[in-house]
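Once you scroll down, you'll see the structures, which are given as structure tokens.
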Structure I
Amino acid sequence: MDTVGDSNYHICLNKDCEVIYFNSEEDLIFEKEQVRLPIWFKKDADPKYICYCNKVTEEQITDALQKDDAKNIKDIIRITGAMITDNVRLKIL
């Protein structure tokens with residue numbers, strides 16, 4: 001298995017593509033099965049993490065809106081625990 005090292009990588013935004021990260025200068029590619037967590041926008045990602053640090057899923061956010069009556073982003077954060085770690089805390093809190 002390849003290692004990341006000090007190379008600069010790009011992310012493939014094509015939802016149907018198996019490639020997640022790539023470096024065309026060094027001909028390095030990381031595909032879906034090589035990463036630890038599913039990338040939310042890729043086809044068949046399960047679960048679809050929206051907040052990776054706290055492992056909050058798209059389904060949890062949908063539930064916060066539909067079942068828990070969240071009205072805004074602050075409500076979603078409070079209900080789901082998304083974006084509460086120090087390195088991702090938003091200024092809106």
Structure II
Amino acid sequence: MDIVINTDLGLDFVYAQRDTFETFEEFEIRSYPALRLSPGTSPTCEVWVGLAERQVLVVHANSLKAEAPRLCEAAVNVSASVLVTLGEA
């Protein structure tokens with residue numbers, strides 16, 4: 001699992017590529033806008049959380065053994081934990 005905070009991109013970057021993902025779901029994590037993405041080519045899931053206009057938290061999970069829904073659940077949980085930690089900083 002990879003965790004990145006990017007200060008050059010916003011969620012609009014992902015929206016522009018919406019058609020390239022097999023799974024593209026909008027939701028919220030701790031009142032932040034979020035996207036759940038899966039390319040469908042491998043058991044991979046990404047969760048993008050919009051922190052500001054040009055700042056996102058990206059959690060990327062992949063595995064050769066796990067199914068994408070389980071990976072997405074893990075990525076969402078890690079994203080929520082990171083947001084709690086950032087809020088306490």
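Looking across I, II, the calculation of relative contact order in percent (Cα under 8 Å, 6 or more apart) that yields 15 traces back to I. Looking across I, II, the calculation of distance in nm of label points 7 Å out along Cα→Cβ at positions 26 and 50 that yields 3.4 traces back to I.
Using the calculated result 20, 16, 10 for semi-axes √(5λ) of the Cα gyration tensor in Å, pick out the matching structure from I, II. Here the read-out was taken from II.
With helix-only ellipticity at 222 nm (-39500 (n - 2.57) for each DSSP H run of 4 or more, over all residues; to 500) derived from the coordinates and found to be -9500, which of I, II does the value describe? Only one of I, II returns -9500 for helix-only ellipticity at 222 nm (-39500 (n - 2.57) for each DSSP H run of 4 or more, over all residues; to 500), namely II. Comparison across structures I, II (criterion: distance in nm of label points 7 Å out along Cα→Cβ at positions 10 and 58) gives the highest value for I.
Each value in this text was obtained by applying a stated rule to the coordinates, not by laboratory testing. As the structure is a computational prediction, the values presented were derived from the model and not from experiment. Cβ atoms are built from the backbone, for glycine too; each structure is taken alone.
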